[in-house]
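We did not get these values from a lab; they are worked out from the coordinates using the rules stated. Because the structure is predicted, anything quoted here is derived from the model rather than measured. Cβ atoms are built from the backbone, for glycine too; each structure is taken alone.
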Structure P
């Protein structure tokens, strides 16, 4: 009887994917090597390819997992406040929580996951860009709702403000990566929220 050469019986693909996500999150797509992931999971390269197909396919799955878990925390915060101001502040605060608690303060995976824009990485860079556009659209939608409910001034340029707050999340991510503390990041919340103050 032939001996099966697949993954070991103890292999848990979901746990492995979480580990792969953390490696990509910490190192970025280009810097993450196959041996980083196989060592972190405790499997051989053939088992990795059997489970995920390729490094790119693993990254795409890791991004989907990040969206469904970590990113849902700060984007979900948009629905927690009674006003647009409360919701945006909650989103930025949650972004800080994610950034400072990320592996080695790597920031947000959707921002730092692909950095060098090598030709072979271009499709993945576009993937992350499209997800960031989705985040922008959610912020814009929350600001529009705030206008309808009367807590966003009628003369506010909502697309510009949505881009500003989307950019703030990117700023938080990169500054956390540069070593800023939670206190330093949170000190920027009040100036950021001044852009949405009622006139």
Structure Q
């Protein structure tokens, strides 16, 4: 009698994240997941409980890895305006460099499941709040260094920048090139 196939749950979550990211939650079938992960449906359900539970784990993995990139970049020392430009241009590079044009899993989840799935909505809300907070801290740092108008409400500026980031992630899914996105970056930074 053969031994059951062993698999690494962390690798399985990464693979599931890619499937959900590429297809969306609703369009991803359990068969898609078992095909990608390389295990049987029984093993999938035994390890993760349900498709939805696996999706939550995948969204948490995205939060802990991919969504942290922008926050980490903004936390670097140095002048703030160039860091903001670098962060926004990094998003252009990431999104346009992805042959599947998946966009941002958090933004995709917000548009697909917000209001219909409380746990996923909470995870996305947390990611957006974390990003907005990092933007607010950067803006405040820029205001102290007199790079950014100190008379502006840092929270409002951070909210505007978050909306810019989310909009860019959506636009990039259908953009033919970087021109429009670069105009958005220029306009956002000019508004500071």
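Listing for the model above:
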read-out	value
Label whose coordinates, when Rg and Dmax of the Cα atoms in Å is calculated, return 19.5, 79 (choices P, Q)	P
Comparison of P, Q by distance in nm of label points 7 Å out along Cα→Cβ at positions 30 and 54 - largest value held by	P
Which of P, Q yields -20500 [helix-only ellipticity at 222 nm (-39500 (n - 2.57) for each DSSP H run of 4 or more, over all residues; to 500), calculated]	P
